[in-house]
Structure 1
Amino acid sequence: MEDKRVININYNEDHNVPEIVQKASGLEANDIIDMAREAGIYIHEDPVLFSHLDEIPEGSSIPQELYAIMAEILAYSYVLQGKTPEQWRRPDGTVAINRKA
């Protein structure tokens, strides 16, 4: 099995910032990945982004320069989970990204 590394990110609602909450490697990382997959949590793999995030100490906020990419990843994971903004919902409850659709 390939030795993996993971960085867990959480959005801190009190401070309105994404934060690095955990870094792991080896067996711990593999266990985290397995648990995330079992729970249906989106796992994003991007070596360039990972290298930037890996420079940030655990427990620290992600710098503003990375907010846009983090927002895109978070939004994508929400759509995959079926979580969409209320304005995307039609009166019959179905979802449309384009409100005119």
Structure 2
Amino acid sequence: MLEPSQISKIKESLETQDIPLVDVFSLLRDKNRFLIIKLLIEQGEMCVTDLANVLEISVSAVSQHLRILEMSRIVEGEKMGQMMCYKLKMDDPIIKKIINLI
């Protein structure tokens, strides 16, 4: 059985660890956002239109999902001519954890 000091130490550890990862999981509970992340892991970078075609959803729906992921600092967008393309923020340690989990 754990002693009170051990319990306190474990509780403190839980409060400081991976809270951003919990937030990411709440974002990824949406099937399309999860699939967008999975596709970006596999493909590296994809444009909004290509994501819409692969997922068989509207361009505006993909854009809304990407806006949420971008505001959460998971993806970053780059304009390529008339197209907007996105990739994961690979330098973020949370993204590295997600990749390992998926």
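Which of 1, 2 yields -19500 for helix-only ellipticity at 222 nm (-39500 (n - 2.57) for each DSSP H run of 4 or more, over all residues; to 500), as computed?
2
Match the computed value 8.5 of mean projected area of the Cα convex hull in nm² to one of the structures 1, 2, and report its label.
Among 1, 2, the structure yielding 8.5 for mean projected area of the Cα convex hull in nm² is 1.
Quick check: 1.6 is what I get for distance in nm of label points 7 Å out along Cα→Cβ at positions 13 and 93, calculated from one of 1, 2. Which structure matches?
Derived from the structure labelled 2.
Computing mean count of other Cβ atoms within 10 Å over residues 69-76 gives 17.2 for which of 1, 2?
2
Comparing FRET efficiency 1/(1 + (r/R0)^6) of positions 5 and 45 (r between Cβ atoms, R0 = 35 Å, to 0.05) across 1, 2, which structure shows the greatest value?
Answer by largest value of FRET efficiency 1/(1 + (r/R0)^6) of positions 5 and 45 (r between Cβ atoms, R0 = 35 Å, to 0.05): 1.
Any read-out appearing in this document is the output of simple, stated calculations on the displayed coordinates, not a laboratory observation. Not measured: the values here are computed from a predicted model. Cβ atoms are built from the backbone, for glycine too; each structure is taken alone.
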